[in-house]
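Computed from the coordinates by the stated procedures, all read-outs in this text should not be read as laboratory data. All values derive from a computational prediction rather than experimental measurement. Cβ atoms are built from the backbone, for glycine too; each structure is taken alone.
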Structure P
Amino acid sequence: MTQPATPSPAGNPPQDLQNAEMLVAAYDRARHELSKVIVGQEDVIEQLMIAVLARGHCLLEGVPGLAKTLMVSSLAQAMDLSFRRIQFTPDLMPADITGTDIIQEDPTTGHRQLIFEKGPIFSQMILADEINRTPPKTQAALLEAMQEHSVTVGGKTYRLDEPFFVLATMNPIEQEGTYPLPEAQRDRFLFLVKVDYPDRAQERQIIQQTTGTFAGQITPVLTGEQIIACQETVRKVPVPDHVLDLVLDLVRTSRPTEPDAPKWVKEFVEWGPGPRACQHLVLSAKVRALLNKRTHVTADDIFALALPVMRHRLVPTFAAEAEGITVDHLVTKLIDVAKQQAPAKVM
C-alpha cells in the first residue's frame, strides 16, 4: 500500500499504515490457515472475516453438514480468540447463556454471599448454534451482549472481553418447532451469510480429507489486541460523498414508504431496512477496501456487500411470497437498478 487511510485529527498516520498492512497480511494468512480444514467456501470466509474486522455479528444460514461450526471454531483459532459454542434448544434459559448469581459459603467463616457464576457468553467468539431453536425470551438474552458488549444480572453490569462477536447459525429447511428471530434482533447482525453446497471437486476433496488420516492444524495469525487496532483503523477509511449517496439511494429505495421507491418495491416489499443497514454497509465496505489494498471505498465495495447486509432486513409482502419472489431476488434487483442509475464517476 502506498498511503494510509486518512486518519482522524488525533490519529497516527504511520501506525494506521502499519495496521492496514497488518490487516491485509493477517487476512491472507488466515485464509491459508482455514483452507487446511475448510474446503472451498471462499466467499463465506471472506464475509466472516469482514464482519469481525468491522466489529459486527453474523448469521450463517445453511443446511446441516456444511461445516458451519468447524468454520467458526477454526476462525476463532486463527484469530487466537476464546471460543464457546452454545447449542440453542427449546428448554434453554437466559441464565444458561449469561450466567447467574449463586449462594456460596465460605468454608472458614461460614458466611454466605452471592457470587456471580459467568455463563458461556463470557468468551470472545460465541457460536449460537441453531439460534432459532430457542424461545424469544432466551434469544433476547443475546441482545444486550451484542449491542452493548455487556451483561446485566441482578442489577450489576459485567463487561465482556474485547473483541466480542456472535456468529449464529440457522437451518433453513426444518422449520417445525422453531422460533424465527424478530426483525429487531436480525437487524443487529451485520451480515446474513448463506452457506451453499460445495461443487463436485470440492466435495471429493472433503471426502478424502475427512475419511483419511489428514489432520489440519490451525496456527494463530492475529491476536485480540491486533483485531481491535485493525477495527480502529477501518473506521478511518474515507468514503467519498458520491459513494455515500449511493448507499443512501440503495437503502432508501428499498423502503415502500419512500415517495421515490419503484412501483415493484411498493408491491413486493412490506418493510425496508433501517438506518443500521447504511451504517453496516459503509463499515463493511471500508474493510473490503482495505483488504483489496485501497485506502478509500468504491461503488464496487458497496455492490459486493449489499446482498448479505440487506437480505435479512427486508420483509417481503404476501404477494411476493405467493409469486415465489425471494428476498435475494428483490435485493439483487435493487443492486441492478442502482448500478444502472449510478453515474460513471461512482463506478
Structure Q
Amino acid sequence: MSRMKLGINLGYWGAGMDADNLAVAREADRLGYSVCWAAEAYGSDAATVLSWVAAQTERIDIGSGIFQIPARTPSMTAMTAATLDSLSGGRFRLGLGVSGPQVSEGWYGVRFDKPLARTREYVEIIRKAMSRERLTHEGEHWTLPLPDGPGKPIKLTVHPVREHIPLYIAAIGPKNLEQTGEIADGALLVFFAPEHAEETTLGALRAGRAKAGKDLGGFDIVPTVPMAVGDDIDGLADLFRPYTALYVGGMGSAKQNFYNKLAQRMGYGKAAAEIQEKYLAGDKAGAAAAVPRDLIDSTTLIGSVDRIADRMQAYAAAGVTTLSLAPAGFTLDERIASLRAGVEALERAGLA
C-alpha cells in the first residue's frame, strides 16, 4: 500500500471561527500534517489568511485552496506566490481555480467564458513570471506588455525560496481534469469517491499526464474530505446533508452546476436532479433529505477511528497522495480531537 500524507482544509475564514482556525492550523503543524489549505470566495481572501497562518506555524506547508483566477491578474498571482513562499521559508503551494459563473461575473465582473483556455494561459504566464525572465505574452486573454504603449517587459524582483513552487488546479469536469494533468503538479478535488475514482477523475488525469509525456507518478492527488468521528453513522452522515445539498443542488444554476454533473457521473442522476430542483425552489431541508446516504458515505470519512482507517486505505488504493481533512465540530475541542483521530486512523491504516 502506498503512503499517503494528511492535509487540513480550513475552508473559509470568518463566521466567528478565526481563533479556532488558527488553533487548528497550529495543532495540525504539531501533529505533522503536510499542508494547510485556505479557501476564498467573496469573503476572506486566502493570501492574507495564509500569511497569518505561516507566521504562527513552523513546518506545515500553506496552500491556496484556491486563488480565484478572475480575482487577480496572473502577474499579481505570481507576485503573491513568490512573496508567500519567501515569507514562509519555502512552504507555499499555489492552488488555482476559475471559481463559478455566479462569483466570476457577479462579484468580479469577469465573464465566465472559455475557462479551460483562460486557465492554461494563466498558468503559462505565472510559470514564466516565476522563472524570473522578462515577462512577455501574446494570447487570447492577456497580452504583456500592452502593444503601442509605454509598457515594457519586466521581471519579478522577489526571489522565491524554491525554483519551482508546486502548482495545483481545482478540477471537477473531465476536460478540466485532463488539462490539469497536463499542465499542473497536482489536482485539488472535492466529492472524491474511491469507488468511482477511475471514471470520474483518474482516467482524465492520466490522459492529461500522457499528453505531457508523463504518468501519475509524482502528481499530487488531493481531495478535501469532510470528517466526523463517532459511533452513530446515520447521525454523522446527517451532519453533511446540508453541505452536500448546497453543492449538488445550489452551487451554480440549473444549467451549469459542476458538482451536480459529478454526482450524475457517479451514478446518482435521479437524486442529483431532485436535490437541485428542491434546492433551487427554496426547499433546502427537502434537498438535504434527498441526498442519498451512500453518496455521503462514499465522499466523507465518518464513524469510528477503525472505520475511518479502512476508508483511508480505499483512498490510498484509489491513488490519493494527500488526503486533506475538513473536520466537523461545533467546538474547538471537537475539531482538535478529529485532527488527532485522523493521524491515529492513518497509522492504523498502515499509511503513515
Structure R
Amino acid sequence: MRNTFHKDFRLQGNAFKSVEELLLFSKSISMDVAQFLENWFNESTIIEVKTSGSTGTPKLIQLQKKHMINSAKATGEFFNLFENTTALLCISVNFIAGKMMLVRAITLGWQIDVMEPSSGPLKHIEKEYDFSAMVPLQVTNSLQNIHKIKKLIVGGGVVSNDLLLKIQQLKTKLFATYGMTETVTHIAIKKLNNFDSVISSAVEKSHYKTLPNIKISTDARGCLIIDAPKICDEKIVTNDLVELLSESEFNWLGRFDTVINSGGIKLIPEQIEEKLSEVIKQRFFVAGIPDAILGEKLILVVEGIENDNLFENIKNMEFFSKYEMPKELFFVNSFLETDTQKINRKETLKLLKNIY
C-alpha cells in the first residue's frame, strides 16, 4: 500500500492536496529532498539508506518503511511532539537522521522547513521552532540564536565538556541521542541541560533513557543488545560498552573495538577523551598504535598548530591516572572526515605512518 501524508503536514508553510503536488513542490527545495520523497511515496516497502561510516566503511542498508513510521511515532510520544509541531531540518537528508526528520513531519503532521545544511544553521533564521536536530558543531556555532529552538536533539558526535558548560543556562532543552542507521536513528535519549541541581554533578548523573517499546541488555563483553521489534526485525548486538542502570536506562562507556590494551591495562579512548576535553579546546582523539614492549601504546592526535605546553597541562590534570597519560603527542593540520563530518580516525592515523 502506498504511503500518504498527515492532513496537518506542511512543507515550507505549504499544504498539499496530493502526493504528486508535494513531489513537484519538493523539487524546488532540493533534489535530495525530492529524491527521498519519491522513494518514500513509491510502492516499495523499503528505503535504502547509507550508514555514516564512523565505525567502518559506509554501506547501503535496507530499512522497512513501517519501522521508520514506528520510530517517528516513538519520538513524537517521547517528546510530546504531535500535530502542528514546527520543525527545522538543517542536516543532510542523505543520511538517516535527516530522512527521519521528514518522516516524522509526514507521519505526525508537523510543519517543517528545510534549509541547506551549514555549520551555522540559525544565523539567518528569524522564525522559532518547536524541534530540530543538529550535530555538535552546529550547536557550537548557533549558541547566540539557539533560543529559536524549543527542543533540540544532538547527534553525530560527542558533546564536549566545554559545550556542555555553555548550554546549561539556555532555555532550549537539549538532548543527546544514541542510535545508528540500523535502529532507524535514536533508540535512547539523554538530557543535556536544564537540570535542577548543581550543573557538574547533574550532567554527570544524566544517562540515556530508551524510547517506548525498546528493551536493552548486554552480552558477555558488556556490549549493548537492542531488542526493538517495532523498528528492527532482529536483535542488534552492538560494539558499544555500556553500564546498565535499569531495563530502560544506561550509561555509554565507549566502543569495544577501540579499547586499547596497553601492557595489560585496558584503556577506553572515549573516557580518556572526555577528561582531556577539559584542557584541549580544538578537535583531538586518542588511539592505540603498535608497540614492541606494551603491545599497544596510547597516543594523542590533535588538530591544528603545535602547542609545546599541552603535555604539561595534561600532566597537571586531576583525576587522570598514569595509564591514561598519552605516550606520544602528534599534531595534524586538518583531520580527515567521514561523509557526515565525523572525524575519520582510521584514515587520519594513516597520515602519521611516516612518523611512528
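For which of the structures P, Q, R does the calculation of distance in nm of label points 7 Å out along Cα→Cβ at positions 128 and 312 return 4.9? So the calculation was done on R. Comparing mean count of other Cβ atoms within 10 Å over residues 96-103 across structures P, Q, R, the highest value is found for R. For the structures shown (P, Q, R), relative contact order in percent (Cα under 8 Å, 6 or more apart) is largest in P. Figure out for me which of the structures P, Q, R the number 19.0 belongs to, where mean projected area of the Cα convex hull in nm² was derived from the coordinates. Among P, Q, R, the structure yielding 19.0 for mean projected area of the Cα convex hull in nm² is R.
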